[in-house]
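Peer 1: These are the structures, in structure tokens.
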Structure P
Amino acid sequence: MAQYPDLQLYIGGTWRRATSGQPVLNPADESEIGTVPIASRSDLDAALAAAADGFKVWSRTAPAKRGDIMRKAATLMRERVEEIAFAITLEHGKPIEQARLEVVRGCEFLEWDAGEGQRTYGRVIPSEPGIKYIVLQRPIGVVAAFSPWNFPMSQPARKIGGALAAGCSIIIKAAEETPAGALHIAGAFHDAGLPPGVLNLVFGVPSEISEYLIPQNPIRLVAFTGSTAVGKRLTEMAGRHAKPVLMELGGHAPVIVCDDVDPVATATMSAVRKARNAGQVCTSPTRFFVQEPLYEAFTKAFVEKARTVTVGNGLDPATQMGPLANRRRVEAMETLVADARAKGARVLAGGERLGNRGYFFPLTVLADLPDGARAMREEPFGPLALINPVSSLDEAIEKANALPFGLAAYGFTHSASNADRLAEGIEAGNFSINTLEASVAETPFGGVKESGFGREGGAEGLSHYTIVKNISHRLM
């Protein structure tokens with residue numbers, strides 16, 4: 001039977017315990033399931049030294065060889081999918097089937113990057129006889145990476161995959177609330193034969209880790225996924241030391257429903273997607289702008305589907321939506337719903353915590369929200385669906401773009417003209433038409449405005465982990 005793993009740091013190719021730790025809780029019943037180790041200053045110094053040594057080896061390893069080790073690690077994780085998924089569900093709460101899919105998705109990121117690492121092409125610039133200008137892409141160096149708690153395995157995998165495929169070494173600070181996914185990644189790479197120091201895993205107080213690591217000389221890139229507020233602080237810190245950043249920050253995804261689609265089918269699909277990961281997804285469809293002829297039918301169908309979503313322990317196969325990951329998210333949902341109610345919004349489904357043990361909150365539907373409601377301006381990062389009518393496509397686009405966020409957006413239409421207007425007019429790094437999938441391994445992912453800088457995945461995903469080196473060679 002699968003068990004929750006013994007949590008340790010991974011530094012310089014070895015596992016090590018820490019002198020202090022903090023409890024990891026099961027959000028379904030608030031029981032303690034493990035203790036995450038908190039890295040000390042000496043642990044971080046060891047990780048920096050190991051990563052610097054690891055970079056010397058890994059940057060000189062042939063891309064094909066790097067890819068072989070990455071694919072072997074992904075294969076091992078696919079073989080261990082049940083063990084990893086169990087740990088993810090236990091610490092995060094998501095339904096076990098969603099946890100399995102997350103493991104597979106993380107493996108896909110690694111496998112794509114493994115191949116893409118062999119395509120970091122340079123070029124020769126035409127010149128006069130006797131001189132050559134050669135442009136190379138070289139690994140940037142040691143990466144300090146920070147991954148969030150909402151996807152314990154696939155989010156660390158995305159950063160580890162990009163860094164390793166480019167030839168970089170990495171120190172990744174994974175989430176203390178959901179540490180097992182990153183630990184399993186480190187274990188798979190260890191077993192796949194990754195050279196010591198190339199991948200280092202630490203945990204600790206986020207601000208203390210970042211404030212110590214980022215200024216250190218070996219660190220050449222800061223990669224972060226998380227809130228816009230924290231991303232701004234890390235960007236400012238990196239800027240003081242002239243270090244580039246890769247930032248995948250918060251969103252507040254709009255969904256525009258045009259009047260030429262099936263409102264019931266579109267609403268049903270949207271409610272199912274909104275329940276995924278209990279809405280704790282930076283690309284989660286949240287602000288629904290529905291053209292008036294479909295508004296009542298869409299809202300009714302959404303509410304009916306939302307009320308059928310089974311909320312429970314993620315280890316129960318019947319569960320469709322697990323608990324929120326921590327108490328903070330429950331409190332945030334309660335605050336946003338109360339504010340929306342006070343400002344005149346209708347609560348059509350959910351709206352209150354379920355029970356008093358475990359962090360359960362139902363899929364909640366709010367309708368007719370004023371623009372001043374907090375939920376319309378702040379990313380809920382939870383199972384809140386906000387549905388408002390719009391009179392025209394122009395109004396929908398204007399409302400969709402009204403916030404400083406621009407990570408993901410969605411549109412539903414059968415009109416080529418509407419699709420083109422949406423694709424051109426929506427301010428988002430990722431825009432999907434007639435689907436609620438924001439990205440896959442082979443496509444670039446990232447935001448605009450305050451939703452971040454840079455891209456992960458796709459052919460563009462490795463560019464931030466490399467530097468461009470120009471060589472001018474006069475032949476003697």
Structure Q
Amino acid sequence: MPTQLNYNTSVDKNTDVALIVGAGEAGSLAELSSEEASYVTQQVENEAKLISLNRYTQRVYLLITSEAKTESAARETLRQAGYTLLKQLKADKVQTLAIKDYTGSQASLYLAEGLFLSNYQFQGYKTKNHKPHQLQTITIADTNVSEKEVQELQHVLEAVYKTRDLVNQPNSHQSATQLSEQLDEMASEAGFMAESLDELRIMALKMGGLLAVNQGSEEPPTFNILEWKPENAKNQQPYILVGKGVVYDTGGLSLKPTPQSMDYMKSDMAGAATVAGVMYALAKNQVPLHVIALIPATDNRPGGKAYAPGDVITMHNGTTVEVLNTDAEGRLILADALSFAQKYNPQLVIDFATLTGSAMRAVGKEGLVAMGTAGEEVMNGLKQTGEAVYERIVEFPLWDEYKKQLESDIADLKNIGGADAGHITAGKFLEAFTSYPWVHFDIAGTAYLHSEDSYRGKLATGSGLRLVYNYLRSLAN
């Protein structure tokens with residue numbers, strides 16, 4: 001069971017509690033005894049950021065805040081403080097914690113967010129020595145926060161858990177068909193619609209990119225259409241999310257090396273998981289927007305019928321593509337989904353994909369690479385939201401000069417460019433299949449981590465979910 005986030009301004013005197021307070025006020029809190037106040041003052045003078053008091057029937061944890069350069073940096077400091085606090089809570093075997101904020105800044109929400117996300121565990125397949133986390137309930141006792149805000153945060157963080165679970169699932173338990181079944185379960189739980197198109201319907205739609213990538217597999221592909229359309233939707237044209245759903249990527253005949261590459265390619269469907277998670281959060285929180293998610297799903301293997309470098313394939317919109325690298329498969333299945341999106345006359349399309357190693361090399365795990373045609377207003381809105389949730393965006397250009405790298409001698413396009421600017425030429429390839437305002441996110445560096453990174457954890461992170469959810473919610477408001 002995920003952590004439960006509650007709202008209750010009345011805290012029992014025996015409930016363990018975290019107090020968020022500025023350094024100047026920490027020693028003068030009315031609920032501290034004189035001895036505790038003296039100890040806290042001494043600790044603050046020693047620049048302690050986390051002070052623990054054991055009252056035997058109750059533990060009190062003081063989180064000492066300090067000045068930050070920006071509001072977003074202050075919020076991120078609180079999320080990371082949640083990660084630090086959780087380590088102490090584990091040591092103390094705390095199961096229930098209340099949070100009270102004395103800064104008047106809704107700091108309790110951000111501390112709770114960091115605690116909740118840090119407390120994630122993939123339940124997975126361990127049968128021995130599996131120790132579930134102790135912390136079960138976080139109660140926000142803050143009059144500056146509403147119960148509705150707490151409930152909304154709970155649903156968004158639950159969506160992050162579900163996204164992480166999808167990405168952490170091994171391919172032995174997640175074929176394209178199984179992914180569709182998992183999406184159906186999420187839809188049923190949250191209340192949005194889900195439809196999975198089988199191979200025959202994909203063939204009827206002439207999705208040559210998805211079908212080509214799937215040729216080497218013994219498992220059929222799926223094309224998933226998720227839809228949240230409340231009666232009070234404020235938009236006439238839908239917002240569309242597209243997620244790359246390569247459930248396992250060997251590279252095909254352009255085989256990947258195994259160490260630190262193919263061995264982690266169960267995560268190549270992180271884009272699909274992200275957009276599914278956004279749909280879950282939108283529906284659970286009844287956000288009044290019409291939103292559709294499109295998820296093409298398959299694995300990419302070098303089987304006997306696998307597509308090969310040099311092949312020419314015809315895409316959903318009739319564009320012919322010369323395949324020069326079968327490991328550049330994500331853009332092929334995304335291109336079919338992006339051209340399919342045109343039928344909805346969308347207001348905006350946003351895609352998420354673990355698309356290129358060059359994006360990861362460009363900005364590492366610190367930022368999401370973005371590019372697109374949606375214009376300055378949309379991109380600025382996404383950047384501002386990214387700063388607020390600390391899923392920061394680095395925008396790259398889509399200058400026309402990059403298209404020359406994709407020119408083919410025998411087809412309309414090649415599926416790869418040259419050695420330089422690979423993340424940009426991948427975006428330029430996708431642009432050829434769009435005819436509407438569009439933003440592309442390459443999350444190759446942020447979606448799956450090989451070492452622990454604060455509240456983002458280790459392995460799947462749920463990267464991009466909080467960003468896009470909060471951006472769409474702002475449009476609804």
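Values in this text are rule-based calculations from the coordinates and carry no lab data. Note that the coordinates shown come from a computational prediction; the quantities given were computed from them, not determined experimentally. Cβ atoms are built from the backbone, for glycine too; each structure is taken alone.
Peer 1: Given a computed value of 13.5 for mean count of other Cβ atoms within 10 Å over residues 24-31, which structure among P, Q does it belong to?
Peer 2: Q
Peer 1: Any idea which of P, Q comes out highest on distance in nm of label points 7 Å out along Cα→Cβ at positions 120 and 264?
Peer 2: With respect to distance in nm of label points 7 Å out along Cα→Cβ at positions 120 and 264, the highest-scoring structure among P, Q is P.
Peer 1: Another question, if that's okay. As an exercise: distance in nm of label points 7 Å out along Cα→Cβ at positions 88 and 272, calculated from one structure in P, Q, equals 1.9. Which structure is it? Can you show the working numbers first?
Peer 2: Values: P: 1.9; Q: 4.3.
Working through the options, I get structure P.
Peer 1: Of structures P, Q, which gives 2.6 when distance in nm of label points 7 Å out along Cα→Cβ at positions 96 and 408 is computed from the coordinates?
Peer 2: Matching structure: P.
Peer 1: Can I ask one more? Consider the structures P, Q: one of them gives 2.1 for distance in nm of label points 7 Å out along Cα→Cβ at positions 48 and 176 as calculated from the coordinates. Say which.
Peer 2: Label of the source structure: P.
Peer 1: Between structures P, Q, where is FRET efficiency 1/(1 + (r/R0)^6) of positions 280 and 376 (r between Cβ atoms, R0 = 25 Å, to 0.05) highest?
Peer 2: Top value of FRET efficiency 1/(1 + (r/R0)^6) of positions 280 and 376 (r between Cβ atoms, R0 = 25 Å, to 0.05) goes to structure P.
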